[in-house]
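Peer 1: These are the structures, in structure tokens.
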Structure 1
Amino acid sequence: MLGIPMLLWVLLLLFYFRVANIFDAYLMKFPGPMVIWGTMSICPLGAIYLGVKMIRKKQIESLGWVFTTMGTLLLAAFILLIGIPLVNEALRPETPKNPSTPRPVEPQVGLPVFPGAEGFGTRTIAGRGGKIIEVTSLADDGPGTLRAALNELSPRIIVFRVSGIIELKSELQIIQPFVTLAGQTAPGGGVCIKGAGIAIMTHDVLIQHIRVRPGNKGPVDADINDAIAILGRQAETDETYNVVVDHVSASWGEDETVSTWY
């Protein structure tokens, strides 16, 4: 009487520990879950009944205790591991097929920021139509630097006439809108920003084809040292939107690598 449920329990444990899949692949299909669960619960009850009967009649009393103990353990295991989860599953409220009316997606209007761009924000004009600013220096600040170009007030397209590593003394903040940062225009191996990251706190921004590596040796505190941070209300501004980051390699952030707050 105990042999069948014990065999089923062994097969179930082998299935749980991914040793053998006989239980789920065969037994749950034939004879099926009702027969299997019934056997695993009824047989221990029969063993308990038989054991108690043997103890009361004092016939092979030690064997009666074995039957009672083993049956009780198997029944308790069935209740804890199978019975309670099945009851919880049955009492769980059914999720409606259509829980809510989906919010209609606003149609995107205008040209994509570059051919093939898809998704939210990609209909921005970024720096399109603005003046072209050339980055001619890898210094942190000053004339011809990336920081100076980003701080320009008017719409702008930033192109590079130099390539290499820009070592920052503080994070680059993009506060003025309508900017395209075209890293693909850099000669040679492109441009890598090192020591700090980029914080975007404005709208209509396109950043392409640069590498950002803040690392842990720069001037920025570790708890805010992101490679790229797109800051909305967290930066006390509601004007951060239409931001596109394309073909950008970001790593070595101490806090997040890329973070967005809105």
Structure 2
Amino acid sequence: VFNFADKHRGAYSSSLHAAVCPFYCDVNGYQDELLWAAAWLHKASRKRAYREYIVKNEVVLRAGDTINEFGWDNKHAGINVLISKEVLMGRADYFESFKQNADGFICSILPGITHAQVQYSPAYSNYLSHANKAVPCGERSASPALLKQLAKRQVNYILGDNPLGMSYMVGYGSRFPQRIHHRGSSLPSVAAHPGRIGCKAGSRYYLSSSPNPNLLLGAVVGGPNVSDAFPDSRPYFQESEPTTYINAPLVGLLAFFSAHP
């Protein structure tokens, strides 16, 4: 699959057009996908070919571009953090530029530094801990302990330690989202409504003010807006929609803090 993707380079949305755009366009391009794949294949196989591919294509595939977030459409931060482990473990000095990029990303998300704030995991702090390193950020230093503390604070916020005193995980705590933007959760079950519900026939349930009849236990929604307000309404999908790219990293965080309280 990797060889096919590398041979036939391009964004999937360039051929699918309106089938995926404007909501799921590959805005950041295909370059990060190739480097992300090569980084994981190198980690799993330790094959020299993948290492050489990363070094050879670092500039061509823009490894140092737009390192301001880590998401489904922009994996540059993840690429640089993942590859940095090789440098921190003393195994690959030729990846030093990736470590510099990762350090810059970590500094940019520290509270008190004048950059946009994002959520993040303690993964890089683990690499730093094992290497007995810290990241210098001008007047501040991002130690492993600080990064873990900040990540734990984000987890606590999601689970209820926030101005609204509510959990953003469905089913967790005494107060959590009741009207999440999720078709299976908001439509009645087959037992309650045996008849077929057409695609457009779901509008009455989508616009209803009633709580969802089916709890999607463990689902984490987008969360509050910039004012810490949460409308708990399906049409506000940015706040009320649960996604795999929200739940997946949180599982890793919860596993880490469960093992390291």
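Peer 1: In terms of Kirkwood radius over Cα pairs in Å, which of structures 1, 2 is highest?
Peer 2: On the way: 1: 24.2; 2: 20.8.
For this comparison of Kirkwood radius over Cα pairs in Å, the top structure is 1.
Peer 1: Right, here's the next one. One of 1, 2 was used to calculate Cα extents along the principal axes in Å, for residues 213-252 alone, giving 32, 26, 11; which?
Peer 2: On the way: 1: 32, 26, 11; 2: 27, 27, 12.
So the calculation was done on 1.
Peer 1: In terms of FRET efficiency 1/(1 + (r/R0)^6) of positions 173 and 197 (r between Cβ atoms, R0 = 25 Å, to 0.05), which of structures 1, 2 is highest?
Peer 2: Numbers: 1: 1.00; 2: 0.20.
Comparing 1, 2, the top value of FRET efficiency 1/(1 + (r/R0)^6) of positions 173 and 197 (r between Cβ atoms, R0 = 25 Å, to 0.05) belongs to 1.
Peer 1: Separate question: So helix-only ellipticity at 222 nm (-39500 (n - 2.57) for each DSSP H run of 4 or more, over all residues; to 500), computed for just one structure, reads -8500; which one of 1, 2 is that? Intermediate values should be presented prior to the final figure.
Peer 2: Working: 1: -8500; 2: -12500.
That value comes from structure 1.
Peer 1: Turning to a different aspect of this structure: Match the computed value 14.9 of mean count of other Cβ atoms within 10 Å over residues 77-84 to one of the structures 1, 2, and report its label. Kindly include the intermediate steps, with their values, before the conclusion.
Peer 2: Numbers: 1: 14.9; 2: 25.4.
It traces back to 1.
Peer 1: Another one. Suppose Cα extents along the principal axes in Å, for residues 29-156 alone works out to 102, 42, 25; of 1, 2, which structure was it derived from? Write out the running numbers ahead of the final one.
Peer 2: On the way: 1: 102, 42, 25; 2: 39, 31, 27.
Going label by label, the one that fits is 1.
Rule-based calculations on the coordinates, nothing more; no lab input. Keep in mind that this is a model prediction, so the values were computed, not measured. Cβ atoms are built from the backbone, for glycine too; each structure is taken alone.
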